[in-house]
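Structures are listed in the sections that come next.
Each reported figure results from applying straightforward, stated rules to the coordinates on display, with no laboratory input. No experiment lies behind these values; they were computed from the predicted model shown. Cβ atoms are built from the backbone, for glycine too; each structure is taken alone.
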Structure 1
Amino acid sequence: MKDFFNKLVRSGNVDRAVSSGHGNQEDQLKRQVAALYGLYTGVLGAEKVVLKAGKLGALELMRSNSLPERVLALQKLVFEDPTIDKLPSVGEIPELLSEIEDELADLCARRTVEDRIEKKIAEKMEERHQEYVQEIRTQVIKEEAPANAENPQTLKKYALLEKLETRKLTRSAMELLRPATLDEIIGQERAVEALKAKLASPYPQHLILYGPPGVGKTTAARLVLEAAKQIKKTPFTPDAPFIEVDGTTLRWDPRDVTNPLLGSVHDPIYQGARRDLADSGVPEPKPGLATDAHGGILFIDEIGEMDPMLQNKLLKVLEDKRVFFDSAYYDPSDNNVPKYIKKLFEEGAPADFILIGATTRDAGDVMPAVRSRCAEIYFEPLTPKHIEEIVYNAAVKLEVVIEPEVPQLISDYTIEGRKAVNILSDAYSMALMRVGETQEPVTITREDVYRVAQVSRLSPYVNRKAAATLEVGKVFGLGVSGYLGSVLEIEAVAFPSEKGKGSIRFNDTAGSMAKDSVFNAAAVVRKITGQDLASFDLHINIIGGGRIDGPSAGTAILSAIISAINGKPIRQDVAITGEISIQGRVKAVGGVFEKAYGAKQAGITTMVIPEENKSDIPESHLGLDIRPVATVEEALAILFAESQEASAELA
């Protein structure tokens, strides 16, 4: 190509002028420069040359009559370098023209190849266009053709499905009676306030909700999200989703074949991707609930029941705010891979949501890594007064009359709001059957509730154990299981024995720590009374045979022992909790807040707690007289000294 170009340049007037002997060297160079300009213009076109000369500052030089200036302009144009500004001498021009000829030869070669490629591209585009038109035509023909996939059996099944769609029952009682506003969530004012503060914010937090079942954790989360949507400063839009799932039902495959929470990949061979993708060997990512919750709330009930490995995977999503997919079948260079699949594999699926986990289990059952990323809110157990208020509100929604004793009666059978509503709705059904077709107004009576209790084998959740009497050797301790407190009836009886041959018997079902509390109490008895328990046959019993473990019953056991060996009566409207040290100090215990609910359920009026737990519970919580004590003597003063005043009042 370069030889052809040089031959072309030298075949014109320049060579003829040389051969004829006319003109001097400068005229020959001018003709050669003119020929080069003509060739360059022929390659690019006159308009492009003018525009290019203007950008490179060579336009005036091109129009000059000076040979060096025209050569300089040609240099700028061919080499596309506006910084070339040195005017060549006449002696340098031949060498420069040789360099320009070489560059023009390369330019011509590139243009020839580009033209050939452009022609092939145009031909391929025309081919593809025709194929695309043919594909569209085939698709239209298929759509217009009558469907032949149906037969009488399939049409019959379709008709049955359509018929089922026309049948609808009325709303269930639970759906009707579920709280519709935050004000209808009874007994959880502090928890709801904390929940709203952490969600209705420009920077909402991940949360874990703890509490017993049936107190409104799920409903509160859903209603708080609706309230947050109305506040402009929150990131939740009006269409922010609330995706709810139960952690106990989240099953997944470690190979990520199935994962409804985070998503999975359907490989074309084993999992059966979409048919058109499987035919071309393309894997298909399936985003999960985490992506469905993007921009809203992902609520996982019973999060403590989730598989630990799945919890770890969820943590990764919380950090990245995206779910990433992987497959050995994915080939990024495959032209058959649709754009959305490429985007999912290369960028992941969006999963920017707020996680709210709820559990009825202890905080220790939730992974520490999950807890560290979440704020924690505790929902409180419901008192009988709360249950009664829930029953009243449900009766209003049912538009039914209830006897005055019904709310209190239902509160005896449950401490769960959901269960209370269920009992009321069952009693409502009983009342409807009793009234029958008559026009008599429906009234739910005590007998209706009793019938429900009998049919459902319900028993009173807590019997009122407290009394205004005094008893020797009997004291109320406090226990806790999960988030529910309870009152323990501890009794002791002592019989004088031959000195040094006494024995102590305690429940065999009690745990080792509870048995240690008995021996600690024996040491403290000798310290503060001077009496040796080895002189007594002592029997300590937990009424009901409940299995207890832990040191929190120590002070109560000590009180029962001293009452039994000295014959001092103990108040029966007081409950006590606290670990006892052999030095006679009352040490802190756990679950004081929950134990207060158990005391209230049993009718206790005074609750004795360790001084170290004073900050764990508000004063006059639930209307109880909270008495913090630091030593055994202080606790005994409340149980024994005040019992004498109570005895005088009772007399």
Structure 2
Amino acid sequence: MSTILVADFRRFVKQAGILAIGIVLSATVILSSSASAGTFTAESGADARMIQAKIRAAHFLSKATFGPTVADIETLATRIRQVGYRRACEEWIDDQFAIVDNPGQGDLVRTHEETVQEMLVQASMTDTFGSTGVWRYRNHAWWDIALRGEDQLRQRVAWAMSQIFVIGGENFRSVTADETGHGRWLGTVRYYDEVLVDGAFGNYRDVLTNMTYSPIMGTYLSHRQNRKANVGANRYPDENYAREIMQLFSIGLHMLHPDGRPMRTPEGELIATYDNEDIKSLARLFTGMKQNNTNTNFYGPQNDNEPMIIYPPEHDNNRNYSDEAGAPEHKRFLGSTLTTVLPSSLSSNAANVELVKTEIDEGLDVIFNHPNVGPFISRLLIQRLVKSNPSRAYIRRVANKFNDNGSGVRGDFRAVVKAILLDPELTRSQRVRRMRAPDRVTVTSRGTESSRLREPLLLITSMVRGFNPTSDNIDGYMMLKFTMDDFGQEPYGAPSVFNFYLPSYQPAGALPNFQPSRTIPTDGLSAPEFQIMDAVLANESANQIFSWIRSEGINTYLYGLDGTGYRNIISFDLSAESAMVTDLADVPKLIEDLDLRFCNGTLSDESRAAILDGINTYLQSNSAATLSYRLHETIIGVLTSPDCMIEE
């Protein structure tokens, strides 16, 4: 029987003592009691209605972007007041689709590869420059697009997908030129663009194809140059990709109901989706794929930048486990038998290349049409975009859109993303009410099952975008370096094919007085992000946030031509915030403003009071304290508070 874990994410944060908000404020906030509501003051009924719309706009945008800006919140809130929440948000999503469909509409809609190459030209380098770790520019480009890109929804979904269809970028740093003349590391950037970014608004079936033929995935999960069996020589196809494409990228380990609940036998046992024979047979399908080069054999020069090609002589032709004259042993997996007829001898001609492609397509169709794919992929995307524990009904509604977008199309990610972001369960995570006498707005959090620990990387992007940043780079690039050591997360940084954290991870230990509801498909609650959050990492990330806020920006040391260093300074515009702390009486209003922008209105009245008390206590004992101190500690107090670290 499963232990009931993580009763209250906020309480877990505070019990673990892993989030501090500075020497002055930490004890006050960590020891404060959990609260479920915060209050926004209003000057009138009309003002209260606009505040309500802003809270709902910020809440939506926190899921659909890398962090809402003040202008984003104002624009969407105004539209919500005009046409209602759902219609306004659907229009916003459709506008994001239009930016991608009509490239001329957005000045800052770029591929990561384009951005990398532009940055390298500016630095007088190429992607094969050997002495400075030029592969770092893939990280610089990722941050710039996340922070400045106009196609925010597509990029946010691509980031979510990068944590499902994982390739470990740490394994790909070679600056050696391949067949294309480019550094091999650049292939990871092309994987991100062509599989993830293009796939975010595309079809899941195309993601399966592009991922399968990717030389980066082929190297990472070892189906590149995967040879057919030679029983006499005790050689069999590599099974790595065959296993992971089922376990992690499509159907999972156990059969699921359409609402994500695991199916069970009459005896209560879980039902496996596949067994070792399925893996062995599917591994035979992924044979005969080689580097995209002109060599007439199976090997030859490396090419990590173009899709792999078929070399028919090394593809399993269904006769490799028996005498060549015997009956073909067709590939069977997931209850299907592939029917593509392959000749007894597969030579390297165009007709046989097409036959092998046809069989691979047939096999990918079997995976694509498995009933588990809809609920399995839907749950993972909901976790990465919205919440850790979606209800069965939420999963079922999104999976239904995966199965049929309303026009008979299966796997349409546009329909899936829209279903995730417009689902009523997203808005039900908090209750936003207008109150009178006096006019005000209260925000009540729905609790544990509606929340998740904020991803460290998303905390960074939200903070930077929320402070109207500018860059001293001549072309405006916002180039961050590495964040793994301080935050446990960075682009291309997943430590294994299992991502930074497992989707079903549960922190150790039980919390009393809480029983998970029957609406979620599992016995216990999941809290994936807690897998990388420990006391050391929390301290490191808090210290880094302190440093950035007190410096009012991020100063990144970069490597340029011939190893010479230069800096990219991203400056925060805190002028509006500064104006709100000239009088201590205005600090509560600043806290409300920060709460709206960064916490979606979930900062409790108790946490607000703790922040104010911490500042007042320090000011009473230090008459020399500056306005900058008041400003910085208020911001730090909000950003690192447990309320803000837990997304609702």
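When semi-axes √(5λ) of the Cα gyration tensor in Å, for residues 216-431 alone is computed for each of 1, 2, the one that comes out at 37, 20, 15 is 2. Taking FRET efficiency 1/(1 + (r/R0)^6) of positions 80 and 608 (r between Cβ atoms, R0 = 25 Å, to 0.05) as the criterion, the top structure among 1, 2 is 2, with the largest value. When helix-only ellipticity at 222 nm (-39500 (n - 2.57) for each DSSP H run of 4 or more, over all residues; to 500) is computed for each of 1, 2, the one that comes out at -14500 is 1. Source structure of the calculated read-out (FRET efficiency 1/(1 + (r/R0)^6) of positions 288 and 536 (r between Cβ atoms, R0 = 41 Å, to 0.05), 0.30) within 1, 2: 2. Can you tell which of 1, 2 yields 34.2 when Kirkwood radius over Cα pairs in Å is derived from it? So the calculation was done on 1. Could you figure out which one of 1, 2 the value 9 for relative contact order in percent (Cα under 8 Å, 6 or more apart) was computed from? The structure behind it is 1.
Which structure, out of 1, 2, was distance in nm of label points 7 Å out along Cα→Cβ at positions 488 and 552 calculated from, if the result is 0.9? Comparing all candidates, it corresponds to 1.
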